[in-house]
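Input: structures, listed below.
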Structure I
Amino acid sequence: MRNRTRVPVTGDDLGTFIREIHAEQRHEHVDYAELRLSPRRFLVDGLSLEEFLQIAHATMQPLESPAIRGILLVNRDSTRDFLEQCTAHLDDLPATFVGVDLAGDESRYPDVTAFRDLFTAAKAIGLGVTVHAGEFGDLDGVWRALDELGAQRLGHALAAVRSPSLLKRLRDDKVLVEVSLSSNLMLGAVASVALHPVRVFFDAGIPVSFNTDIPIESRSTLPAELALAARLLGLTTEEVVAVQRGVARFVFRTAER
């Protein structure tokens, strides 16, 4: 965001990105995909939030096989003005947006107080809530995602394996953990794939899904992630695909609003 040499982005870039992701997901035989879409960079480069939402909506709406839906992503270092703007636009959020997400550096921005209004309002109108927590942050960050922001799904949640009570909470509340094996390894969240705690989640009865997270960086694909998960869990690829299909009940549905 602060790099003065960066190339500006436009609404056309947003549309191109969504269409390219759609083509990629179709090639990988995906049935349904949710994209975390962050408006902040586009707003800095001159697009309004209304324009961002409408361009994303107009691009996603006609796409089929797979259907593409958006999750409005905000970062932990977001300004109060930006968060208030996002909150004010929730009632007008296009129907192709089905959830909200919080991402960013937990270690530098552990406090989620500033995000409560946005996430409370999102849940009140039927939007899904997912939060990046416990990848590099501590146990408290995962608890805060659940108790303060009402997370129904968690991105990574690696720290949770250190707490039996937290694992029980995730199991009992049926909180989905979004697992990204290659991304966690590439970013250094785990020392090796063999040490990834997905087996702990799996054995504890916590629902998990497998994701590429940042494929442009990890160079991974969803089929590659499923094959990696199969080796790690000692399952066949078909069994892992069955796990992936089984968590379809956790997708964020378009709310009547």
Structure II
Amino acid sequence: MLSLTDNTYMEKVRVSKLLSELGLCSRREADAYIEQGLVTVDGVVVNELGVRALRSQKIELQSGAKVQQASRVTVILNKPVGFISHFDDEKEYPPAASLITPENYFASPLDRGRSPRFNTRGLAPAGRLDIDSTGMLVLTQDGRTAKLLIGENSPIEKEYLVRVEGALSFEDLDRLKHGLELDGVALKPAQVSWQNEEQLRFVLREGRNRQIRRMCDMVGLKVLGLKRVRMGKLSLGPLPSGQWRFVRPEEQF
């Protein structure tokens, strides 16, 4: 049970937005729950889209909504080159979600008894990897997970190993850490260090379009390969390229 206790805001806000702010679900999911009569405001069921409430009021999801959430699946895919993160309306490139098949399932002893056959409807990438990049891509049916990983104020670190070509001065290394901007907007501070003579390690808390490739270009580096190896507390680990596994209930980003 969570309550909205910020009494400094007396303007009514959409209940779907309040549920999203509380991290209980996404706004789209909230609308679905409201339509099903699975949301209460101060103990009273609300079932009309667009309904509003004060931030001081108590917003709750009912048990039926929690049952639905518990059935939703999140998976980790080791995306290979040649696949795009999102669906392509023009069908020019295959989407990463097309790899989520029983044949590509990476069976682990920890997942014993769990079937790789499930309804993939609503399974969407929580973040992007461009077509030339590889590594950890999270796909989820759970709006809470998506918001946590890609929300505007997401606290989740994303770690990348980047193989580069070119010389990098100490000054430009510092610029990669903090001081660059993209499209006129300053980038958040990043962790950047040499992993070996040919590879840099980046840890970011944001994911602007082709961000690392553009950052490297600004300091005269050519990216030869880019792989995401971690999101939050979860690492790619031994997952083979092109295969996927479930995010288990005990795992947290």
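No value in this document is a laboratory result; all are computed from the given coordinates. Since this is a predicted model, take the numbers as computed values, not measurements. Cβ atoms are built from the backbone, for glycine too; each structure is taken alone.
Can you tell which of I, II yields 25.2 when mean count of other Cβ atoms within 10 Å over residues 130-137 is derived from it? Working through the options, I get structure I.
Structures I, II were shown, and mean count of other Cβ atoms within 10 Å over residues 98-105 at 20.5 was computed from I. When distance in nm of label points 7 Å out along Cα→Cβ at positions 154 and 170 is calculated for each of structures I, II, structure II comes out greatest.
Of structures I, II, the largest value of relative contact order in percent (Cα under 8 Å, 6 or more apart) belongs to II. Ranked by distance in nm of label points 7 Å out along Cα→Cβ at positions 58 and 186, structures I, II are led by II, which has the greatest value. Taking semi-axes √(5λ) of the Cα gyration tensor in Å from the coordinates of each of I, II, which one would give 28, 22, 18? It traces back to I. Computing helix-only ellipticity at 222 nm (-39500 (n - 2.57) for each DSSP H run of 4 or more, over all residues; to 500) across structures I, II gives -12000 for structure I.
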